[in-house]
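Asks: These notes open a run of structures that come right after.
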Structure 1
Amino acid sequence: MALTLTEKILKNHLVEPVGELPARGADIAVRIDQTLTQDATGTMAYLQFETIGLDRVKTDVSVSYIDHNTLQEDFKNMDDHRYLQSIASRYGLWFSRVGNGICHQVHLERFGAPGKTLLGSDSHTPTGGGIGMLAIGAGGLDVAVAMGGGAFHLSMPKVFGVRLTGTLRPGVSAKDVILEVLRRETVKGGVGSVYEYFGPGVAGLSVPQRATITNMGAELGATCSVFPSDETTRRFMALMGREDDFTALEADEGATYDKIIEIDLTALESMAAQPHSPDAVGTVSSLAGKPVTQVVIGSCTNSSLDDLTAVASIVKGKHVAPGVEAGIAPGSRQTLMAAEKSGVLGELIRAGFRILESACGPCIGMGFAPNSGGVSVRTFNRNFKGRSGTPDASVYLVSPETAAATAIAGMITDPVTMALALSENRSSFTLPPDYFFRDDNMLIAPLPLEEAKKTEIIRGPNIKPCPTGPELPDSLELPVLLKAADNVSTDDIMPAGAKVLPLRSNIPEISKFTFERLDTSFYARAKDAAGCFVVGGENYGQGSSREHAALAPMYLGVRAVLVKSFARIHKANLINYGIIPLVFDNPADYDKIAQGDVLEFSGIKRSLEEGGPFLLLRKSDGYRFTAKNDLDERSRKVLLVGGLAAWTRIGGQ
């Protein structure tokens, strides 16, 4: 039977069921080769890993990165950095120090390998699909279990083929490819699916370009995205000094996809995601002339040397327009040094760009926020309202080429109009084929086991134990404390930013910000309610993988979340922390339930044991309705014992 590339990698890593791949939607368990964490999610993941009781991680490669919380306004962030470094030394992980770069960029350069599985406590882990990995974002508890040798459970995904033909015109880039896919598929179009790219157009895309596409595939709600591993991949890995890790991989001839999306790269235009969603996509030409006040280039989506070189080619001999503040953040220290060597960095500085740290920074509201009511054009992957740090800013997501042209013009500008300069200037920045500055001094290798056992774990005063959930009763009678609309993001549930993220290791403190963007009174009302339900619309929990968006609500007494549909990672995180994810059997019931209604949720254990529908009743008038029980058998068992930590402790797989 001819297999897609996705199916090949899954089959090679299948732990359960044994044998052939099951039907779409069936529960599968896969072996994880590599894991990554970043500091915003890593502290909680390692607090959980410590409770497993192992002396060492059991993966081939596990890496702890510091890239989110690099602003050090007080002791909290650096205390966590020291904790993470001591954990890495104690348990056999690689440690990427502050300043070494964004986890996805560094992992692509230094650790990723075709055909391997990667599980990361960050929703943009699918970046690794750019070199033929099956790289999946998950909650920190899932990653902790994987580091302990446990399998990762997921539904057997659909595989959507994206057939690329033609070649990109000057001024049009990989960012425009994924924005076009988002325009067609929307932010919920990929739930339960993998996007697999193939076709003659693939050969013309570099690995960094492919990684841009797989990175932002997370905004589709997809499990991940993947490209074949080919000669382009081999050249990239040789440039990184890791050609021995290369394996050629592609789908079998005649492989069948659940659907095929056709994109002619030659006909593609420059695209932009408009406020406030990554799928609100239009052409740059239709937005041209709109004044802007800020331009930021970077993030894990567009911060490679390829990206910076494209920007330098457009701005060479020019200067950022008056009234525009422009910043650029190289994705890794390696990229920064190569940009300096090639002359790219100097050109950016001459043009008036502020050089930001090689970190996530403005993408998560960690500095460089726009002005009030400002228009910020960014090469990032998300533009949810308020995520930039400025609640009333309008954020547009674009390619580096569009961002560069816009910075110079002071208004949204189609870079195709600057295609001649882009083509003529690019060659002046090209490095010799055999050159790329490789320096791993900011990576700390795992210690030998006996030496590692002597490591003392460093814990600052802000690091608190991970709270455990309450036991599951057979019935609940609780108020609906919040009713939310469609596309609630994890930023809405638990904001990021310089004020909140330093509290990531302290659930009692960070819980005070739960649902702050939707209802500033939620925390106080939840403390008074001593238990509640939350109701939402479509695609609830989209965006970041941060499990704090489940942990903090659990701590505040949220026992079930009732919605029209869930984003994949957030639904898994709710299950991991014992919050029951409910989906309206009849979506029209959403309109009938109001904030303040008291619901009786009965027969919970029987529904979980037998797989039957969930039964709910509104106490004020006796109105009865049902929620789907679309949970697989393992998820139901996890909920019955109160969450994944409890399930793991009793030997559950």
Structure 2
Amino acid sequence: MQTLNELFRYTLENHPEMMSFHDKDQKKNFQTTTFREAFEMATHLGYALMDMGLQPKENIGLFADNRLEWWIADIAVQLNGAVDVPRGTDSTPKEIEYILSHSEAKITYIENSATYHNLKEILPNTKVEKVILLNKGDSVSADNVFNVYDLIEKGKSLKARYAAELEKREKAVTKDDLFTMIYTSGTTGNPKGVMLTHQNMIYNTEVVPPMVDLRNGDRTLSILPVWHVFERAVDYAIIRKGAKIYFTNIRDLREDFQKCKPTFMVSAPRLWENIYQGIKNQIEKAEGMKKILFNNAFELKKNFKRSVDYLQGNKLQTEEEPIAAKVINGATSLFTASNLLGLALLSDTVVFKKLRQALGGHLRGTISGGGALPAHVDEFFNTIGVPIYEGYGMTETAPIIAVREVGHVIQGSVGYFPPGTLVKILNDRGEEMPKGHIGVIHVKGPQVMRGYYKNPEETSKALKDGWLNTGDLGFISFNNTLSIRGRAKETIVLTGGENVEPVPIENLLLESDFINQIIVVGQDRKILGALIWPDVDKLRSAGFSISDGEDLNKNEDVRKEIHKVLKKTISAENGFKSFEKVTGFQFLPKPMEVGDELTNLFKMKRNVIASKYADLIERIYI
């Protein structure tokens, strides 16, 4: 299998009646569509696109969110040998204008009439001639705007004219042809169009399912933006396996866990942070004995799991020590673990089963990507029996570089490299680093992009001899797992010449009940500082007086408490050097939000934050 068109044909032949797509009606009831039905609609739409003038290898915009019609639109593009250029509806008109202009798309899909009216003013500034609305029954009074279902219906009458040509286009696609062009979030300057080939994506659908045990018939919740390569890659793998996709959103997620009872899903760290916080809040409010029972059961299971992981070698190896030696050194742990086994199993059945039921009761695991998963959240879910297969990748690698494997969840790492992926760690002189040493991660393999569209300068910076410079810092452990330590460009250089990685500091501070969001600052300063959005409800529950709309920077009691947290957490006892301590801070006026200070996967736009809150940062150093 070399192209997505071959993947679609494989599914059509092997899983045609699988209820592949589950979308919601206006009453929020899931409506099912088989893959055969979706493929037939996409084929008819493919005829209509040909009739509209779409040519092979042309770019076509696709600005919509997770829904059945997104996939119908995508398949129709692939059958035509064309290239879709996707983005979500929460993108700004300015972003969409740049993407459409730069990609020179003549046709674009748009989710609905509301999104169309939001973009109406910028469309004349692009080469777009025709617009297709994906929302059923939606319309706009304009001669160049069409509804996708009207085009599907029209396509039925065009079969005799275009069937042979569409089949020719479908079969003419090769593994080296582009299937999509995804524009990066643009945290620095204009977004870059990442050119991804059919081979890039097919490789992902081949190597990821065995590592995370994705199975035929699995039920999966789709919550991340489908235009993002992480969700999209897993969804292609789901289609290939003959599994089911349930489209959901953050508002309906709790209810949909019970409706669809997922066996597998993909997610961003923020989702599990929110679920963790919700569980923790319930435990804090529980009656005395229930709270004690849970805490004791959790500590018991956590320590039991740590012992087993230690003995099985499922611990991050930062030193070259044979696993056999670890087993001998852990003999006491083995004895303790065997004695605690019965109690651990009992606590799992009595206590943690209820938590798993809240997630539908059948969830075998989830891939988490798009950002660092806080260590305490990671350990919590792995302890209660919901394995988190944290992974690492980029848009430029469609996206897989590493992922944890079933039975080998090594906390502190993002897992193993799939077959065919080569990774090396280089220092700032371009020298390859040995295991256990931090440097910049470089990757080579079938998943690496062709380059950036119409941007040879940036392409040459990122790609050399087939090796992609990820810009991320990390190391390969002695048990061959990869660990991430931040972005090379995120490294803060203090005036004393010290280099500081902010991400480990931020992740540890996020474990505090009182800190909801934090960004460490200090470039070209003597000391580190931080901008913080606190958990106001937790502070109030702890007895601090906080008025609605109050400027917390003037609340001395709250400031003293946060200062205590910073001092206690970022300390020598926790392994931090003196120059890594966060000395000053300021509270943000509001939480950081997606579309403003955060990307769609909740990554901080550090340059945007530094510019927007320059005055606030300056106050830290007064």
Structure 3
Amino acid sequence: MEKSSSQLKNNSTTTILLAAILLCFTGFAVYYFGVLKKTRLTSIEISHPLPMEQGKTRQFTAIGQFSDNSSRDITNQVVWRSSDTEIAAISNMDGTRGMVNSSMAGQTTITATDQNTGIVGTTLLKVMDAELASISLLPEALTVIPGQKQQFTAMGTFSDGKKKEITGSVIWGSSASSVAFLEDPMESPGLVTSVSAGTTVITVKDPNTGVTGTASLTVSAPATALTVLSAKLLSCEISPRYPSLALGKTQQLTVSGVFTDQSKKDLTRTSIWSVENPGIAKISNDPDQQGVITALAAGSTNIRVKDTETGTSTTTTLIVTAAEMVTLAISPAHAVIPLGQNKQLSVTGTLSDGSKTDLTQDVNWSSSNLSAAIVGNTPGQKGIVISRAAGITMITIKDPISGIQETSKISVTSKELVSIRIETDPQMPLGTTLELTAKGFFSDGSENELTESGDWSSGTPSVIAVMNQSGSKGRITAVSLGESSITFTDTQSKTSKTIELTVTTPKLKAIRIDPKTSSIYLGDLQQFKAIGEYTNGTTKDITESVEWESSEPILSSIRNNQGRKGLATAHTVGSSIITATDISTKITGKAKITGRENW
């Protein structure tokens, strides 16, 4: 049985609808799995171990957390930053990205930023003080006689490589107190008294870390009266015991010999001195300079001295600190400031190593006489002296670190003329006369007219003549075409001001109409002429170049066409004002015309 046309149409509609639904479902699936389900970074976690020690390095790792709940290492994809690079700096260089170098104790915030999304991960890094790594005792080994006292010193070496004396902070002990014992570990730490012949080990222990150190002490039997011929050298002592020196400075070290009879003798000039690390310091063995040490670089080094006769030696540790301030210099040392003006002073500091540095913004400034001048002491304003009244003040600077002071004398004088201004048009027409005025501007901000108190002169009097007589000073006249300079000089300060003027062709200054008045019969004509009067005193017929106008054209009219300009006609009884106007300058001239009846 054949299907009807309506049934076929319904089937087609259903097919199209199903196809549309299938297409929408397919598009949504593509969008969902291709876009909505696309993996994206959601957060960053920074992983690192416990607090690190000063002077150490450590690798930080950035772990990215993504929208599909996965995570991966993105250390080399993020930008690392430290909030305080003086405490710890972090690398962004390929190969070392995320590597932290600690410099000093403290806390800093480490951030890792993904540049594509702007997502930031943070962690707080705590840098601990360097830890004690080892302890050495000085002297390391020594032989004494019963009853002799010996001072031992404990030197700590820390994880950052620095050394420090820790004699008073460790626990002292002797392995054989019957041979030698610690006198008073609290009041005199490290002081050992020998008792009888034998050997003992002097020990120290840091109570915080448990780090230990040892030294050997041998007590020999005393010599009998028959065998003692002379006192023998037992040990050497360097003074100062642990010298500390600023970079670039020198210091005299001395060495004393301790003998078997408990006597002491200065061996400084008869010993040989040496430095373990010559890059840190140098020491002289020249005659009269033996034991003089010079600091070359910050750090620590052992100093050894050896007695040339017996070969007995001892060592000490020298600590070289950073260069310290030696002198301050203010520039200028003595300044003269006119009232109303300011002056920037600067400070140069000379360090113990001979280097110089600008300390203008680092020192503290003060003025002894605030009525004469004040000095800035805030960031960006330090060293700026502001004058207030004529007088003298002493400017004092003080380095807050070294305590060094220096002074500078400041003299504030009366106000001074700073500049002069002459205002005039740079061009003047030939034949004109101008009255120039000179205005002075002073250091205190005041102004004053100086026209009559100075001298006027013309560079080319044949072009521009200038008056310099009292009552007429500054009056100039354009004599001929050309250029000339005009100079005013203040007689007191000798300050001068020069202007350049150009004399141009004469300019129209007035228009005269001839005749001035006229009375004519109705219907008659009257020819008016316009006479131009110029700045150089000359006149010229300008009838044809001006514009003519009648105030009452009904009474009297005037022609304005070329060749007939200025020709007036009376039409009605009465008076009119005839005006001639120069178009370029708008200068006018006027005349009167009256029309009268014909009798």
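Asks: Kindly point out which one of 1, 2, 3 the value 10 was derived from, the read-out being relative contact order in percent (Cα under 8 Å, 6 or more apart).
Replies: On the way: 1: 14; 2: 10; 3: 6.
Of the options listed, only 2 reproduces it.
Asks: Right, here's the next one. Among the shown structures 1, 2, 3, from which was the value 3, 15, 25, 26, 19, 9, 3, 0 of P(r) over Cα pairs in 10 Å bins from 0, in percent calculated?
Replies: On the way: 1: 3, 17, 28, 28, 17, 6, 1, 0; 2: 3, 15, 25, 26, 19, 9, 3, 0; 3: 3, 9, 9, 9, 10, 9, 8, 8, 8, 8, 7, 5, 3, 2, 1, 0, 0, 0.
It was calculated from structure 2.
Asks: Matching task: -12000 is the computed value of helix-only ellipticity at 222 nm (-39500 (n - 2.57) for each DSSP H run of 4 or more, over all residues; to 500). Pick the structure from 1, 2, 3. Could the numbers behind the result be given before it?
Replies: Numbers: 1: -8000; 2: -12000; 3: -1500.
Answer by label: 2.
Asks: For distance in nm of label points 7 Å out along Cα→Cβ at positions 247 and 583, the calculated result is 5.3, so let me know which of 1, 2, 3 that is.
Replies: On the way: 1: 3.3; 2: 5.3; 3: 8.4.
The value was obtained from structure 2.
Every number in this text was worked out from the coordinates using simple rules, so none of it is lab data. What you are looking at is a predicted structure, and each value in this text was computed from that prediction instead of being measured. Cβ atoms are built from the backbone, for glycine too; each structure is taken alone.
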